[in-house]
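So, here come the structures, one by one.
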Structure 1
Amino acid sequence: MDWNGVVIDDEQVQCDAYREVMKPHGVELTNEMYYERMGMNDRVFVASVFEAAGMNADEATIDEVVAGKTEKWRESVQKNVPLFEGVENFIAKTANEMELGIVSMAKREEIDLILDLAGLGKYFSVILSAEDISTYKPDPACYREGFRQIDLARVAKGHLPMVHADCLVIEDSPAGVKAGKAADLPVLAVANTVSADELRAAGADSVAKDLNDWFPDSLRRVF
């Protein structure tokens, strides 16, 4: 599972936090600028936005902006953890029958904070964050490594090794869908952030309006 836009409804929280910390640097971040860069990790995102504004961001500036964004994001989500409605139930019922992992370009500290606040950490065997992968979506490296690690977790519990068709990617962005497909994995896209048409155009095998409508059996039947 991807994280932002799939489990936690914080894309706009991230965008607003970035907008606030970039403004003193003379960068006016729009929603369009943010959403067209979905799938990037924080550092690549900041460098890309500064470049689009005709400015160069050195490493110190990137560090400052990313740290400032995380602090403002943390203040917001600690007041109200913005999980998508029903996603906790989807995770719990799916984890009863399937091995779950997170593959995200978010910082590990952000993922861990929400897992702790929401009590969801026990359901995930594998967590890959921005610190674990040197590239970013739509590059498939993240999902190739996610497949490898979740396969190892299953084998360690006595299961037979998986083939690619056994491992489902759940994504909300076109870049993430493309990464999953390029890793030769089936993809269920959830239309939380962009339209179903955009997700299908990116290559999604199926599109969900609400993950809580899906059960392990329905996932098996469709994929």
Structure 2
Amino acid sequence: MSILYAEDEDLTRVNYANYFRRFFKEVHEAKDGEEAYQIYLQKRPEILILDIDMPKLDGLEVALKIRQTDKTSRIIMLTAIIDTQKLILATELNLTKYLSKPIKRDELKNALNLSVKQFYDINIKIEKTVKISYDFIWNCEREELSFKNKIIKLTKFERRFFKILTSKKNHFFSQEEIIIFVWGEDALLDYNPSRLKNLVKRIRKKIPIDCIKNLYSLGYKVDQI
């Protein structure tokens, strides 16, 4: 599993990130809320640890943006000062834990164990394959698209496109989310609208054209059965 740790105090962030690497396959670090949200869009970590008081976006604002489309990732919120109003808001965000700083290692470890358990409990029924319209099958583990057991050849970026669109059933993903996931955050700096359109155009030559839906205000989705 992967984890994102957002903390604006550099030494604290580095020390805890090293601690998390003992337990997690991938550890991502963010120094402020905006960076944390962009990393989330690109990397989709299963667990997030957010400091409630950060520059640009605070931890609750980041969690709120994530919860608009993601109900399954687990979030642990850290705070140095107990704020009743913020605590009330936090209860509406389906957090795993709300921990006070300075953090006790045993409390943090218990919160991490609980996060892992909750994540698996929520996702235990998720299928390893996704059936798309017209009997096309997307294999989530192998990242392969097939039709009647015949593999459809996809490029690296085409596979990433299918990976994000099949991660939530019949959900529209914004162009920004797709661009960051497929090409990385830097792709937004010199964004060319035709890049995503050309990718979709190439994919539609390999599958029925109406499998991929596009609404200007919402983005793209792939029909799943």
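Where a number appears in this text, it was derived from the coordinates with a stated rule and is not lab data. A quick note: this is a predicted structure, and the numbers were derived from the prediction, not measured. Cβ atoms are built from the backbone, for glycine too; each structure is taken alone.
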For relative contact order in percent (Cα under 8 Å, 6 or more apart), which of the structures 1, 2 scores highest? 1
Of the structures 1, 2, the one that 2.0 was derived from, the read-out being distance in nm of label points 7 Å out along Cα→Cβ at positions 117 and 173: 1
If Rg/Rh (Cα atoms, Kirkwood Rh) is calculated from each of 1, 2, which structure is the one that comes out at 0.96? 1
Parent structure of the calculated result -12000, given that helix-only ellipticity at 222 nm (-39500 (n - 2.57) for each DSSP H run of 4 or more, over all residues; to 500) is the read-out and 1, 2 the choices: 2
Figure out for me which of the structures 1, 2 the number -0.35, -0.90, -1.18 belongs to, where log10 I(q)/I(0) by the Debye sum over Cα atoms at q = 0.11, 0.19, 0.23 Å⁻¹, for residues 53-132 alone was derived from the coordinates. 2
From the coordinates of one of 1, 2, FRET efficiency 1/(1 + (r/R0)^6) of positions 109 and 157 (r between Cβ atoms, R0 = 30 Å, to 0.05) came out at 0.20; that one is structure 2
